[in-house]
Structure 1
Amino acid sequence: MLDPSLAAVNDVLATTPHVMFCIKAPDGTYLAANQAFADRAGVSAPGDVVGRTAHDLFPPELAEQYAAQDAAVLGAGHMLSNELELITRPDGTYGWFLTSKSRWTDHAGDPVGMVSVSVDLRTPADAAAPHAQFATAVEVARTRFAEQLPVGDLATAAEMSVNQLERVARRLLGLSPKQLILRFRLEEALRLLATTDLPIAEIAQRCGYYDQSAFSRHFKRTVGVAPATHRAARDGR
């Protein structure tokens with residue numbers, strides 16, 4: 001049975017749109033989830049998630065990534081805060097999410113589970129529309145992501161200080177300017193992987209990475225699989 005406070009959170013987020021929520025036991029089994037998480041896992045209802053693990057619901061590489069995150073949160077108590085992740089939505093489109101994970105403990109301080117919340121970010125154009133200055137910074141990030149682009153250049157374009165830009169970016173998009181640049185880089189990488197036969201090293205260079213290994217590390221951390229694995233899966237190989 002869930003702790004009453006967690007049960008209340010579960011009730012609140014049960015049908016909240018654009019937010020995936022789940023609670024896990026220390027052994028990795030799901031104790032609760034909302035409908036958005038069930039949709040993401042490819043099952044019809046939250047009850048179909050309960051009692052299963054990530055390895056039951058997701059591809060092996062993704063399950064391993066989630067298990068590694070969970071171990072860091074549960075074992076060392078390191079909270080995962082606003083990790084930018086690229087997740088496939090139920091309709092097959094890609095969505096950018098900010099994921100946070102935290103453990104909860106009993107009265108003795110021993111971990112008894114973990115709570116995970118992933119918020120689906122809206123598109124930059126939609127979010128930035130109310131703020132014309134910030135929209136200019138978004139456009140600079142969109143067109144110059146392949147460069148080694150300093151955040152100061154975005155701030156200058158928006159006629160803001162770097163600190164102001166950070167605050168506005170987090171308020172409007174829920175992510176930092178650096179995360180925004182990374183978002184555009186990976187979106188272009190996904191496009192090139194899906195529509196061209198370019199070598200991975202060339203895609204890395206075109207998307208602003210120093211080398212292929214740096215690109216592969218960032219891609220796997222965000223998407224969950226290596227670029228070559230992702231390309232093969234999309235091609236049905």
Structure 2
Amino acid sequence: MAFSFRPRAWPTIVALLGLGLTMWACWWQYGRGLEKDRIEAQLAAADDRVLVTLGAQPIAEEAIRYRRIGVRGEFLSEAAVFLDNQVRGTTPGLVVFMPLRLTDSNMHVLVKRGWMAAPVNRAIEPSVRTPAGTVDVAGTALPPNSRFLELSSESQAGRVWQNVTLERMVAATHLDFQPLILEQTSDLDDGLVRNWPRPARGSAKHYGYALQWGAMALTIVVLYVVLNVRRIQPS
């Protein structure tokens with residue numbers, strides 16, 4: 001019994017496109033998993049390091065990414081912005097971002113202060129209790145321009161924004177900032193919630209997706225071969 005492999009042009013093109021797409025998705029998901037594992041390792045290492053105190057001297061963001069950071073200065077409550085659509089449980093809320101002017105300098109740090117419930121009447125501008133004078137704030141240094149999903153084309157409406165990045169804060173305030181966002185973990189008497197999720201969790205999910213896409217790629221190859229093999233009839 002003999003067989004021949006005679007693929008046609010269009011099925012071959014479709015199979016190659018499908019194989020390319022699934023392999024790209026497989027490697028992308030695998031890369032995301034590796035990236036989250038790397039971030040988790042950085043966070044674990046940072047937990048064992050001493051607190052880094054920031055001053056007015058500009059720093060390299062890569063040198064302190066995910067490190068434990070301490071700053072001293074004064075909050076600029078008039079420049080606060082609120083990240084919208086931050087639901088906790090079933091409660092819609094906002095995350096408060098506020099510049100902190102470092103003591104004896106014109107350098108600032110953008111502080112991700114905490115979560116608060118959104119006003120029931122969305123026409124009312126939100127407000128947050130802010131300690132006056134000099135405060136000490138500690139937390140984790142996050143990359144400066146992590147983007148969130150924007151649910152509308154109006155990304156900035158007053159002080160309530162759909163997306164908060166350091167770049168947008170610089171454009172809105174014209175202040176000098178250190179190249180990071182400080183996710184506050186230290187306590188202040190402000191009524192905000194600060195039980196932040198660790199940013200690197202979820203690598204297993206990406207590895208699972210990579211496995212699924214890899215299985216789909218293998219399925220395409222198997223089907224392509226099986227559907228294009230023909231038995232040669234004896235003459």
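Coordinate-derived values only; no laboratory data. Predicted model, so just to flag it, every value in this text is computed and none were measured. Cβ atoms are built from the backbone, for glycine too; each structure is taken alone.
Given structures 1, 2, which gives the highest value for relative contact order in percent (Cα under 8 Å, 6 or more apart)? Show your work: numbers first, answer last.
Values: 1: 14; 2: 31.
Max of relative contact order in percent (Cα under 8 Å, 6 or more apart): 2.
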Task: Label whose coordinates, when mean projected area of the Cα convex hull in nm² is calculated, return 14.1 (choices 1, 2) - done: 1
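One of 1, 2 was used to calculate helix-only ellipticity at 222 nm (-39500 (n - 2.57) for each DSSP H run of 4 or more, over all residues; to 500), giving -11000; which? Could you put the intermediate results ahead of the total?
Numbers: 1: -15000; 2: -11000.
Traced to structure 2.
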- [ ] Could you figure out which one of 1, 2 the value 1.3 for distance in nm of label points 7 Å out along Cα→Cβ at positions 30 and 206 was computed from?
- [x] 2
TODO: Using the calculated result 0.9 for distance in nm of label points 7 Å out along Cα→Cβ at positions 190 and 222, pick out the matching structure from 1, 2.
DONE: 1
Open item on the list: With FRET efficiency 1/(1 + (r/R0)^6) of positions 22 and 158 (r between Cβ atoms, R0 = 35 Å, to 0.05) as the yardstick, tell me which of 1, 2 scores highest.
Closed with: 1
